[in-house]
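Participant: Structures given as structure tokens follow.
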Structure I
Amino acid sequence: MRSEMIETLRPDGKKGVAMTEAHYKMLSTYVLSALDTEEPFTLNRLLEKVLEDFTDSIDSDLSWYVLQVKLDLEARGYIRTITPAYKKRLFLLKLTRQGQKQLQQQKLLADWSSE
């Protein structure tokens with residue numbers, strides 16, 4: 001049985017990567033909900049959290065998948081990267097209003113499919 005593939009977007013306009021739709025949905029929902037619950041969130045902290053929670057879910061490099069999903073969510077306007085004025089080398093990830101709406105829709109769909 002063949003998995004559905006999707007192509008991700010990139011904020012710089014370059015060509016994204018292809019990944020299975022199941023992996024994309026799982027990771028994008030996880031990233032959006034992680035950013036919704038805890039602030040501020042760095043990319044390193046996000047990667048550590050994902051590696052703790054998804055040890056057996058994806059066969060290949062999980063960090064690479066998370067980075068591609070993060071870039072796609074940035075390109076779609078669901079999250080953004082912020083650099084505080086007091087630390088120029090610190091990059092914080094923040095959920096946008098559009099990202100909050102997307103997360104609410106995903107939760108509603110999950111509730112409806114479980115009923």
Structure II
Amino acid sequence: MKGAWAEALACQHLQAKGYVLLGRNKRTPFGEIDLWMQDGPTYVAVEVKQRSNEAFGSPLEALTPTKYRRIYRSVLYLLGRDDAAVRLEAVLVYGTPRRFRLEHLLLEP
């Protein structure tokens with residue numbers, strides 16, 4: 001997988017902040033959650049986007065409203081309920097494995 005290094009980097013970054021990894025690439029009928037994590041009592045769905053350059057747009061531009069809805073529906077599917085504490089976040093990785101910049105964002109509904 002081309003962006004596997006970016007997912008691994010994002011996971012390490014979040015685990016260093018105290019997040020606990022519950023699963024990677026969790027598939028649902030609505031899409032996939034790259035990193036399924038927990039931060040204290042809160043479940044966190046993390047979308048990881050990586051671009052080596054911005055010729056095809058920035059990683060942030062790839063987080064469309066449609067993508068956001070798919071992630072949210074996937075979260076509800078995985079939990080089987082809608083009363084749990086949940087956050088949607090993104091880790092944007094700019095560059096290559098040798099030289100990169102990472103940006104961690106909270107996605108607003």
Structure III
Amino acid sequence: MERDQNEELRALQDTLYFIGGKWRIPVINSLCNGNRRFREIERSIPGITTRMLSKELKEMELNKLLKRTVYPETPVLIEYEPTEYCRTFGTIIGEMINWGREHRRVIVGEGFKHK
């Protein structure tokens with residue numbers, strides 16, 4: 001079967017667009033690690049600003065990556081939860097973590113240790 005390189009490039013560009021920001025992957029990782037409330041997510045990601053986290057959460061909700069639930073309490077309670085669709089990205093994040101660890105070993109001179 002012949003590969004459609006144009007289709008592959010479009011798919012890669014879509015993926016890179018999705019993960020292209022500095023904060024998208026850390027936010028997904030935080031959500032997938034059980035952080036549900038805005039401040040929990042914010043505290044779990046060193047360096048992210050309140051404004052940036054708010055922007056990322058809104059964009060992720062629009063892209064069907066998280067579900068936002070508002071509980072009518074006093075004060076109002078808002079929780080965020082990754083969608084099943086978002087969780088499909090988990091294996092990719094895991095592989096990125098593994099690659100990043102290996103890359104760090106290579107650049108600090110410990111050499112490449114293929115598994």
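Participant: Identify the structure, out of I, II, III, from whose coordinates mean projected area of the Cα convex hull in nm² was calculated to give 6.8. Spell out each step's value before the answer.
Facilitator: On the way: I: 8.5; II: 6.8; III: 10.3.
This figure was derived from II.
Participant: One of I, II, III was used to compute distance in nm of label points 7 Å out along Cα→Cβ at positions 24 and 48, and the answer was 3.0. Which one was it?
Facilitator: Details: I: 3.0; II: 0.6; III: 1.4.
Value 3.0 for distance in nm of label points 7 Å out along Cα→Cβ at positions 24 and 48 corresponds to I out of I, II, III.
Participant: Comparing mean count of other Cβ atoms within 10 Å over residues 72-79 across I, II, III, which is largest?
Facilitator: Once mean count of other Cβ atoms within 10 Å over residues 72-79 is worked out for each structure, I has the highest.
Values in this text are rule-based calculations from the coordinates and carry no lab data. All values derive from a computational prediction rather than experimental measurement. Cβ atoms are built from the backbone, for glycine too; each structure is taken alone.
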